[in-house]
1. For distance in nm of label points 7 Å out along Cα→Cβ at positions 113 and 369, which of the structures I, II, III scores highest?
2. In terms of relative contact order in percent (Cα under 8 Å, 6 or more apart), which of structures I, II, III is highest?
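Just so it is clear, none of the values below were taken in a lab; they were calculated from the coordinates. What you are looking at is a predicted structure, and each value in this text was computed from that prediction instead of being measured. Cβ atoms are built from the backbone, for glycine too; each structure is taken alone.
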Structure I
């Protein structure tokens, strides 16, 4: 499936199914009669947390205080599919975004959690990427910020230091012949790293954009209530039952919170993607993960493999979202879903995508929930859709 379609369908498709005023009573489905294949169709109980799952969950919590890059520049309102809004639970994940040198720096200074958000313009030329990385204390953050800038600048002898307006403590560098600039600043126990890309090597435009990014992001970090590291394992994996309503990646096995690097060879466009799995985003992170063209009503987004489940305030809002998502299926070949299940649309995205596991897609509406699921064959998408319906029905 093409990377663009994958993102569009996952981010925009929605599902809602219980009765809305003015609609007929939905048909009751005999769950025992459905074909589930090898898919889990009864909700599982989440396992206890671990130190790693806590890092992932704390990173997602940081997502609730991250800002849309459009706050720094209104033109940067588009969510780039390769790195829209993702948790960064370990130095290894950060090195996939910054540089391999960053891993050693962040490991040395005890990085605990982090989050990335990026924005671009409609032409996908000007870009702004912001990382907020939580360190153990302000001293560690200050040392890590300086070391990150120094090691990154040392990669090329052409890099020169730059001063960011209003932020004397910030460290920044660029190559005067390249239309990008990197800057890092410590703010309390956070390190904030910014990469700005412009149309031309314009130092004034780049430093202004970075300064605006700091203006928007730094105050928001002051709202974050940090979890003590020794209590990371106590963070509940699925406190509101969102993940229990989704089809796990393996039958009978809970899909643990994780952030994985999707092989670029399997994604149309060839870009590596950090992808969270087995996690639930809050309202702000859900918004940042989406199209960002306007604030919508969804208040949570659960991710399981390539599948997504959005929750809305009520069935009416969910149905509106489901109806809006129809345009994402307009150019795809329809395929039948499971018999008697209403408010579902399924399609074949075609054989051209590099990732066979997402060739077939269904969007399912059930009450205040919208599920988007993928499978490699027409039979499997029907079986998985049946399992998804059963999980939503049994969870209530």
Structure II
């Protein structure tokens, strides 16, 4: 009995200690929030995605799973709007500080000290101005723009910001100066730090950059270097027409993304989730029978591209147990299985140049069904959608003009990429 008492007492002490730690953490958080509000700033416990909808460059604009948390809003000493926010994606998690400029400008990346380039950035390294000195890196899509932005005054303010922290990781994202790892835990340091970022914004505003102003995008979650993509999150209406697994119950969507790449066909990509039930029967040591219901959770990635007109059913898959239609290329027959409702249509579409294209790519199987092309990707991810989009665009562009005309279009909607000058 004494051992039991000791065990129970020990358990109660552990619970009490955990509760005590939780209370201390809660008190500290409330004091932290109070210190923020004393400065006239606003603290938002659960910000909406509208807080980051206008941002597009890493760490924003990447991945399908995104989460914004604790947000601080206010004005710098000179009256510039700022926000500090905790942001999480599959590729990065941390805090970001932002100060507003007067114009929307192209992307620019500046890192210094112990900080390296951000994950996912697609920018070429350009010459570093001599005013910054060694240890700095600059990246941009347009080297001339980088030279225009990094005036001596901007470089001086960047150096001043770096003097107060071990590294600087700064970018221009639209009309925002975005800097990673603000000193958000020390509110007394956060204000001066934001003022320093505001000084950089003011120096950029003073540069003659009106000819670089970018148009205002739609306020929705977008994707880095995919201007035609946008994130919806949930859209169960797609379940009405997508070729999903229709067994079970509680069908729903997650991480729905729509868009298109250039003049390619528009797409919808999402995760389909559903549940099934099964009954298990077992016997105990006394021979009594027991049953229980087991709920199983399932998911599958779905990706479809909407075509400009209905087409006969055609499947382009990898060679397996089924051989499919035979073509004049033995190499193609050994690697691909083509199935079609209309044999002539298949031969018109899968011509020698088309076979060469398919053989040159490690494509994902897809099926054309009426006015949709449905893929079976291995995962629901940004790279998978981008690859399938490019792959299908190349396939559609190689369909002969007469095929599109036979289907009812006046001309090909997707010019042959090998013929475009």
Structure III
């Protein structure tokens, strides 16, 4: 959790949506910079996509059809588990946020792709646990057709219901076909419904066991999510491998994890504790979010995102124009460091860069050192546990952006 808290702090500072005036400044020639072992020229995306990679890419597309928990309840502004939005491309990944036996149900009915968004009203400094605050986790899972989705929705609820003998069935206001259940002494509730070829499953939580409040929140989540799915055009099931690995060349513009290594899409699931739905670590890398997915992942911004690419712990954001990108960078450049960070020199010769060290870091974290830089309409964040490495990565990142134009 320490790594996640550090990362959230760095990314929020770097990419927040405030606006501050700034003026473009000329930069050095890329070939004069010390980029270490990294190339100054962008990688070209492979043209072959595997079925597993295609499932991740389609799951990323689903982000554009996900409801924002804040639209359901304005108090839900804090990401659950350090991540607001993550793809769930397989039954195994989806089951990480559901009861373990649900995985068999998802496989049986041919789950194709999925996505989840979660938020709470509990401050980020407080570890989310049962009863500490209001929470909402929305999962949307895609199946081959509406019949499979309907059956899967019923069985997901039935399997989860059977996990505890204390579970009691509940109705969800405004959604007669939805199935929900809770334990009357526990302030959480699960509810599931189907919409066309999709299953919507929500986990809601309150500070006290209040059935009316919990079922109302679940119903509002369905109200927000269903219209978005009606407007979404899913990729035909047999054509996931035709989806591009690198939307608009975003990943090719990022410094790879190792020189010359293409960042194939992947989703990493790591269980932190038994609080399913908000305490499991989910991280996606080698992916590119569209405008809505970027906002769900990063939070709402005054300057709208066009695209957001994620690789390692690094970020690359594209804005509508250079002025918008520079306003974001100016905010970080002109702001004072907080008590846990200190400024450190960036790559020699670079002007539009801001580098910091997390002084509370033990030294082993990948986010100990960070550099944020701007070029054109791109804002980039690179991180490393090693100071020299982060300087070289920042220099290489600048060179990649220059040489991509």
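1. Working: I: 2.5; II: 5.4; III: 3.9.
Structure II comes out on top.
2. Numbers: I: 26; II: 11; III: 23.
Result for relative contact order in percent (Cα under 8 Å, 6 or more apart) over I, II, III: largest is I.
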